[in-house]
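Several structures are given next for inspection.
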Structure P
Amino acid sequence: MNIPLLEAFSLDQLQRLLSFSKWMLIVGGIIFLVFVIVNQYAAARISSIQEQEKKQVQQQLRSSRAELTRTKAQTNELNAELSRFVAPRSLPEDQIQPLQQCLSDGPRGPIIMSFLKTESDAEAYATQIANLLRDSGFDVTMGSTVWLQLPVKGLYLCARDVANAPLHAVHVQRCFQTAGIRLRAHEDKKMYADMNVPDGTVIFVVGARE
């Protein structure tokens with residue numbers, strides 16, 4: 001292969017050109033090798049960063065799902081707690097029949113139902129309980145006294161003398177407690193006097209929400 005431009009070069013010049021060309025090839029090879037190494041490192045580093053970011057996104061997604069689950073559980077708990085103060089009270093459907101069977105199997109006597117007028121659901125709740133007691137054989141009447149304030153919250157049986165309460169009062173309390181419905185005993189001579197309740201009669205009171 002003849003290159004006209006190089007024909008005029010002397011032997012010494014050609015040798016120096018050959019040496020320069022070899023050095024350039026070596027330098028070029030080194031530069032190429034460096035770029036190959038840099039390229040491989042950059043590709044590996046990019047892949048590593050992308051994998052880390054992917055794991056971080058997945059971890060954040062798992063954390064978000066866990067937080068969402070906790071938030072839903074807290075919301076459900078708050079809704080259940082709120083319903084205790086908002087939803088009308090009533091006897092549990094699955095306890096009505098067992099409660100009636102228990103009430104029917106024991107001493108029975110006169111009961112006066114009374115309720116807190118300022119509670120929106122108290123009258124309906126008292127009526128439901130009165131109907132259950134009547135169906136169980138108790139002599140039940142609805143009291144006419146309007147109560148705007150009561151000393152005890154929730155459901156309670158009021159007796160003139162708790163230590164000597166009528167037998168059917170003890171029986172009613174036991175049946176409600178067995179059914180998982182809290183029913184307190186309370187002594188209140190003033191309530192008996194205000195309502196003009198005869199001896200041997202128990203006052204069943206529906207008070208404020210607990």
Structure Q
Amino acid sequence: MQPNHWVKDKVARKMRSPYLYFHIGVHALALLLLLGFNMQYWLGIVIIVVSHLLIDIIKLELTGRFNERLLFFADQIMHLLVIALVVYAYFPYNIGFGWLCNDVTLLTLSFLILVTVTSSIIIRIFVSRWDLSDITEKASLENAGKYIGMLERLFVFGFIVAGYWEGIGFLIAAKSVFRFGDLSRAVDRKLTEYILIGTLLSFGLAVISGVGYTYLISILK
């Protein structure tokens with residue numbers, strides 16, 4: 001809940017930025033409204049607000065020295081951890097991790113790894129026999145193909161688990177539309193064949209994984 005110019009000013013001026021304190025004020029007001037201005041929780045509110053300020057200051061000081069995405073997620077995790085600890089102080093709760101060790105969870109995690117990381121390795125090994133260095137001079141996002149493949153396999157896997165097989169056809173059609181420029185040029189026949197092989201391998205592995213997962217889940221349940 002902060003405009004972009006607040007963020008830019010904080011990054012540029014750090015602790016000297018008034019928007020840093022406006023941002024903290026928004027959080028303090030949100031807490032007070034959420035708790036109905038119940039001052040029974042005043043200490044918890046102070047801890048959350050002050051810790052939020054300190055965490056944001058540390059993040060601003062580290063900005064530019066570390067990966068921005070890493071800082072973002074570390075910042076959010078720290079905020080959530082403080083909130084969880086403050087809530088625990090007022091209302092002790094138990095966090096059970098038994099659900100992590102049951103058969104369904106382990107099977108799901110195994111297949112998610114299979115359909116993303118493992119499948120990427122299998123496809124890369126299979127298609128590495130062809131050299132496309134002569135036709136891949138155009139600028140491309142780093143590892144874009146890898147992540148696109150992971151996402152499409154997750155979609156296919158999800159469609160199968162949900163019993164929505166029609167969604168796979170929609171996904172293939174959508175990908176074909178985006179790839180039409182590459183696939184329609186006769187001079188890029190080598191690239192076309194490469195894309196088709198990679199796509200069929202990707203979808204094939206996702207379908208096999210999805211069918212295998214649904215079968216094993218039905219046994220476990």
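Numbers for the structure displayed
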item	result
helix-only ellipticity at 222 nm (-39500 (n - 2.57) for each DSSP H run of 4 or more, over all residues; to 500) from the coordinates reads -23500; which among P, Q	Q
Which of P, Q leads on mean projected area of the Cα convex hull in nm², largest value	P
Source structure (of P, Q) for mean count of other Cβ atoms within 10 Å over residues 58-65, computed value 13.4	Q
Ranking P, Q by relative contact order in percent (Cα under 8 Å, 6 or more apart), the structure that comes out highest	P
Entry that produces 7.9 once distance in nm of label points 7 Å out along Cα→Cβ at positions 50 and 194 is calculated, selected from P, Q	P
Distance in nm of label points 7 Å out along Cα→Cβ at positions 42 and 146 - highest-scoring structure of P, Q	P
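Laboratory data are not the source of any read-out in this text; all were calculated from the coordinates shown. Here the structure is a predicted model, which means the values were calculated and not measured. Cβ atoms are built from the backbone, for glycine too; each structure is taken alone.
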